[in-house]
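Structures follow.
Only the coordinates and a few stated rules stand behind these numbers; no lab work does. Since the model is a prediction, treat every value here as computed from it, not as a measurement. Cβ atoms are built from the backbone, for glycine too; each structure is taken alone.
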Structure I
Amino acid sequence: MLNIILRMYHPYIYISLMNKITCYVYILLALAVISSCNSTNDTSTKTVFNINLDEGLSSLDPAFCRNQNTILMDNQLYNGLVQINDSLKTIPCIAKKWDINSDGKVYTFHLRSDVYFQDDVHFKNGIGRKVTAADFAYSFSRLIDPKVASSGSWIFSDKVKDKSAFIALNDSTFEVVLKQPFAPFLSLLTAQYCSVVPKEIVEFYGKDFRSHPIGTGPFKFKYWKEGEVLVLLKNEKYWEKDNKGRSLPYLDAIKATFIGDKQTAFMEFLKKNLDFLNDIDGSYRDDILTKSGKITKKYKGKFTLNTGPYLNTLYLGMLVDTSLAIVKNSPLRLLKIRQAINYAIDKQKMVKYLRNSLGTPGVAGFIPEGMPGFDMKQVHGYTYNPEKARQLLAGAGYPDGNNLPPVILHTTVGYRSLIEYVQGELDKIGIKTNVEITQGASLREQVSKNGVNFFYGTWIADYPDAENYLSVFYSKNKIPFGPNYTGFSNKQFDALFERADQLSNDEQRYALYREMDNLVMQQAPVVVLYYDKRVNLYQNNITGYSINAQNLLTLKRVVKKQ
């Protein structure tokens, strides 16, 4: 009867209620799945870590680990040869040690003998087998297989000849042969794309491996209702132990929901239905934080706020390749105009009032705070200097912006307020801009085809080495070959970039990185707005969580007190 009344009275109320009921049914079903993991024990003692993923997952196959939520979940399901610690140092994982030959091209990894794949009915007797070097040869070959079409093909595509570069010398010895030295290679291997998977299981499920993942990680897959709920259970056979010899992980399960509305997710966190929240949305940021980034009195003590550097640079890109037709008449082709734009923006004020201080003003280079080798004192970007901006504008032939044609600045709806702030700052010195709001996917496509002159962008580290950021300006990475979206080209930069790949000494390499970053800033193909901050909210009964600048959610050492 209620069903009929709701339909007649207001169809939208009916649809909303039915959607909520459906969601609750799936959550109850997920809890039943968790409880059934060990029906002989008292399930009230089970510790379940509750998380919300605001965007749906497209795959749990590490070959398609292309966005933040997928990375978070794959980090629980899989392992690779190496991993990073909270200081972003590369440390052993399935590879207990490794050797690098004298010319820096051959990496030999010595594997642990106690790592097993999680159980699956398609293993012999349904029991997961031991991981061998052949599994890594298969997993890495799969990334560059055009039939797989992995979004992670870039990991190896320009670094190895073909799949013959991945060699299982025996069950416990794995070798990778590079075409040329690449000093950040070990750091690159920490990416979730480089996780090990079992050939027979992947080939059995085919494309459906995306929803039947089998890895070696601390948690194993149990249940996924797409867009509703995902359940991972403790991997009882996980190989890692803590410093007291206790098996990891401590948690019994992870339950992820997919609430798209960020305010609703925050309310669920306040009701303690979620143990963790990643980031604070702008719609309620002022309610939680003061402008200086401190918790307001309203919420003080109610939960734990943990912030720190996050390897994410937020910037404005300007197309500078004058061989492109779109650039020939663009005022952004002029260095003084680009420098004027850089000086015109008060980034300190922007971060304080639009981000509640959740960021570091981008007054150094493109490499973000938190990256090993980052040094704000040695890389010289642009501080707020409107008078200098006006001088540069006049020097370019446009005093006070007279006769300067308006510039179109492209962004997405999520960053509209930020870009409108930039628009206001540029207007003060005489640079007129028209802001064009575009859907994220559409803007990314336009940028990847050199289709816009001025655009908002973000660059999140795929791995914790600054080479990942500087590759954005390497001339051989121009569209369509790579992510050089501004068309930047500088022979001195290219020479340093290629030299850095040869240097195994970190400090020497970092010095070259800073030199390259300074070259980029001098030519100003980008405006670095700010370096992001990791913003993690935890319930007060959660301890043992990871704190790292890649914002990896590492749950194997998390403890949840009842």
Structure II
Amino acid sequence: MQKTILSGNEAFARAAYEAGVTVASAYPGTPSTEILENITQYERIDASWAPNEKVALEVGIGASIGGARTIVTMKHVGVNVAADPLFTFSYTGVRGGMVLVVADDPEMHSSQDEQDSRHYARFAKVPMFEPSDSQEALDFTRLAFEVSEQFDAPIMVRSTTRISHSKSIVELGEPLMELPETGLVRDPSKFVMLPGNARIRHPLVEKRLVDMAEWACSQGFNRVEAGNGKIGIITSGVAYQYTREVFPEADILKLGLVFPLPKQMIRDFAERFETIYVIEELDPFIEEQVKAMGINVIGKEKVPICGELTPGRLRQAFDIDPPSLPPIKEELPPRPPNMCPGCPHRGVFHALNRLKAYVTGDIGCYTLGFMPPLSAMDTCICMGASIGNATGLSKVLNEEDRKKVVAVIGDSTFLHTGLNGLMDMVYNKSTATVLILDNSTTGMTGRQDNPATGYTLDGEFANQVDLEALCRALGVKHVETVDPAQMDNTRKVIKEAMERPEVSVVITRRPCVLIKHENVVEDLPPLYVKSDKCVACKACLTIGCPAIEWETGKDGSKGNCKVDRLLCNGCQVCMQLCKFDAFGVCDD
């Protein structure tokens, strides 16, 4: 068999191909995004971005009902959006195998919370595998399709940031050449979840969990690794790798299936030790269930419940001296997150700051509008929440404060879950202002396409949603579109919208500077600073552009700003802020 090096996300994609998947659907979200992007290399798989995770899962469910094997991927907070169909699909069961890969984000590297998706598996009564490296990402996911069909259940596979983005050696398997037969099979008692049918299905769901727990006790994905017999450790996922490194002599029960747990296997393991630890990231999911079995284990008394585990954090938790390492000679300068040079959102947040707006924010690159020096975001809850938050605020504020409330949402996020909020805003006669920041891509997760870009996942032309017409169809009477690089006009239009005593939508339209489609972004020459005209007022620094640097005078003078030509993309926002004509356009 061929061996190669794959990230966890590449391995999940390969597993879908090997398992005979024909339909894949997802909404992009770090750390899961690259799964679908890698699936596109396998031509027999119909892979597509959905407007949100709920739609993605419903597409997967439909393909499964049609008899196809299908995979759906999302990050942990996406399961919140997809929970409604997930819980009911657990009752109906499958026709073709259906696997939901969910990637959690311990340490919140790119997320607003650290929720543990294992609780969803238990809550929805859906079995869950948890790989600990790229090889298991491939093996467990491929196995999950067989298990899905064997036990008539959707299967969840849990990844984490470290598994999704780390690379390790993987032995590839042969792809399934004979794909499952698809077609219409009428079975309303199974797939129509009226109360009468659902009552019959529920006992079957409970029985399959009991059967699966018993079956899992004899499967290789759950295994005992012998040590010196002094302590026993129960662990799973990437925490297994850290455990193996920090406790090389320990006896380890490694769980590949984290729900349902192989209870008899756990009891047999526990009988051998006086002291047993449970080492797992985030919540005490395994620990609580083992304690409920009457087994005394030590878990979160020692292992941190917050943040990502590392070997260093484990050593600290167990008072183990770290290995000696060479001293670090240099300290790296801090690198706070920032919008890209030329980002079309920068001018918008500068205007909102100057207008002293109370900004209800959303999830996307523009969330960085919270950071100084722009400092123009006051709330950020979840995808699509900005508009509903603005509606709620407008219901309780006096007239003067009501005018300050502005909801800010990106084009992809608006289509994800912002539509209903705007519909409610109009229907219930709210008076807040909504800014839709249309940068022609799904920027923060890596510039994926969405229904407003006019392209599919494969880069093919598609119908492009008309955001202006869509807002008017929802009943918004005042819809205006501006170029956010034209700062005076942008500020003027936003100010007028804020004064209006009814719903107003302002669409700021300018492509992301990193957009991947040709002939979309204008190629502009970089700027330079005329040193004789710069008076060191530092107005240009108020937009926080990484391309603008401050150069202190060597003789103790105030100094002046300079532009890094390698970073500047010529958006000219800084030029509009300067009152002294100190910026010029490079002509070479």
Open item on the list: With volume of the Cα convex hull per residue in Å³, for residues 340-451 alone coming out at 88, pick the structure among I, II it was computed from.
Closed with: II
Task: Label whose coordinates, when Kirkwood radius over Cα pairs in Å, for residues 300-499 alone is calculated, return 19.2 (choices I, II) - done: II
Task: Rg/Rh (Cα atoms, Kirkwood Rh) - highest-scoring structure of I, II - done: II
TODO: Rank structures I, II by distance in nm of label points 7 Å out along Cα→Cβ at positions 156 and 460 and report only the one at the top, that is, the highest.
DONE: II
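Tell me which structure, out of I, II, gives 11 once relative contact order in percent (Cα under 8 Å, 6 or more apart) is calculated.
II
Starting from the value 1.28: which structure in I, II was Cα Rg over 2.2 N^0.38 Å, for residues 116-243 alone calculated from?
Structure of origin is II.
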Open item on the list: For distance in nm of label points 7 Å out along Cα→Cβ at positions 348 and 436, which structure out of I, II has the highest calculated value?
Closed with: I
